[in-house]
Structure P
Amino acid sequence: MAEEKLKLEDLIGSVQRAEEIERIDYVGIIGGGLMGQGIAQTIANAGLDVLLVEKDEEKIQQAQIDLSLSMEREIARWAMTRSEMKAVLARIKWTSERSEIPECDLLIEAVDENYDLKKKVFKELDQIAKPETIFISNTSTLSLTKIAEVTNRKDKIIGMHFLNPVPKVPLVELVRALETSDKTVEIIKKFASRIGKTAVQVYEYPGFVTTRAIVPLLNEAMHILLEDVATAKDIDTAMKLGYNFNMGPLEMADSMGLDEVLAWMETLWTTLGEPRYRPCPILRKLVRERKLGKKTGEGFYKYDEDGKIIK
């Protein structure tokens, strides 16, 4: 009788632990850049609490301003109400400290697309997060398996490649690393659905699906511009009207951030060695000049304070 009671208690305990792992109410995001802000807004809008961690107070203040301005523009377009904006901001806690990270049920890394940086972040998080916490990387080109090597939870490492602008794009690529468990995939699929995203499962490979497919198109559009075949506006108009694109490739690159696009191309060019991924010289020039697209006010186009193209 005592043995049966002990087995029952063990069973109940294991079920409770499983439920705790699956229950995601507090999400930590490391990195408050454009993608981190968009992910935070999306998750908070779904009713979950968010902890957004940045390097220092200066970066926190800038991220807060950028996110507020972004939502103000949505309000101006009648895409959001002011009360919705207040509710979203109320669910986001901003900090430069990592003391609250152990309280998070899920951690999302959204730092720059750099191996060493991501591995450093994952190693640090692995030492302070709860053992059952799943780690997500928003990488668009890098190997999750290599990033996971610095942790003691390789089965709990998975990728969620969000597309910009995160709150508007209904897709997320769910990237499975070599040792990612079925349980982790199942939990994150449910999480993706909960925050309003359709998850497409992909296996680890440079560029996955969306980045690998879009990069050659962006690169070719840049070469067309470089060769004076047509203006940036006419290239984009041709693709929008000819192929029913919502946004032309050059404006799309500007909205993604030209430094990010260059990083994707360089990673794909290095890892796959195929000419279609070799960055166009005009892209390198713009990045050198810090003309990074919408976020700096100039890229292939010039933009006003509201992010609209100045004609």
Structure Q
Amino acid sequence: MFFRRCSKRLLLVALALSLLITCCMSGSIQAAKPRYVLGFSQVVMNNPYYLALYQGAVDTAERLNVELIWLNADNIVARQIADIEDLVTKKVDGLLINPVTPTALESAVNKALAAKIPIVTVDRELSKGHTSYVGIDQWRAGELAGDFIGKTLGGKGKVIEIAGDPGDSAGKGRGGGFRTILKENYPDVNIVGPWIGHYNAAEGMARMEEALAANPDVKLVYCHNDAMALGAMKTLKAAGRNDVLIVGVDGQRQAYEEILKEKQYLATVINNSYEIASKAIEIMVDILDGKTVPEKVITGTILVTKDNVADYYDPDAIF
């Protein structure tokens, strides 16, 4: 009797294991079917900011049970147009775009709109066609950096400007706000440039070398993102120019670490890419759920200096 009971129990266990294996192979116990399929057309992946943007999108898509198709245009307009058209062909439910430029994607955007696919722009804006934009106030970021620079220099001195991509909305804001505030309030500050560094650290190094050779009397360098600013700092240190001050934008962890030293790197403006991507996915899901969303969702646009860097620095941060 004992062996008979054991045999029955073993048989039940074997059947249960067999059923579990079969279910796993058939996919019947996998995660629930995604609520929506979202396409994300990304401008480029050439610095840590964009890696954090990607991670924020992926993590939030998983949390909200949506499928995410991510395509990288490598900063090429024609490729981004093709990427968007491909996502339209795939019949995604929603489209998120970080555009190369505000206007160059109009033909592809029109195809998405004709297919009734809603669009959310991330970090950079389109000139038209999107339901909502999620990102910082780029113009305000430029103003904050410009005002800080004007005060730091006592209203006079030469500033080198290193910009990201020509014509992109982020650069227009960060450069426009910066130049406007200096012209209005600190007219004796002399801005030279911009040199184009494509938001990349290696190009920031190279452009700083060129700019420094032409402007040895420079007092400060303003870069449109921290990656280029960190690259520029390497060039300055190699040239023995620790006297040239640095201001960036984005709030990159390594920039915070330099600001904490209270030496050469003086300030940055927060542009939390993980938060921006996460919020953009949430906004798109709200749109697809039939909810009303704001035309602009502005995340924190905050100047960070030695006075408040400890409030924002996280040694374990992705970005």
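Quick note: the coordinates plus some simple rules give every number you see, no bench work behind them. The shown structure was predicted, so the numbers you read here are calculated from the model rather than taken from an experiment. Cβ atoms are built from the backbone, for glycine too; each structure is taken alone.
A value of 97, 52, 32 was derived for Cα extents along the principal axes in Å; which structure in P, Q was it taken from? The read-out comes from structure Q.
State the single structure among P, Q that was used to calculate semi-axes √(5λ) of the Cα gyration tensor in Å, for residues 174-269 alone, giving 33, 16, 10. Comparing all candidates, it corresponds to P. Out of P, Q, choose the structure whose coordinates give distance in nm of label points 7 Å out along Cα→Cβ at positions 126 and 150 equal to 0.9 when calculated. Label of the source structure: P.
Once relative contact order in percent (Cα under 8 Å, 6 or more apart) is evaluated on every structure in P, Q, the highest one turns out to be Q.
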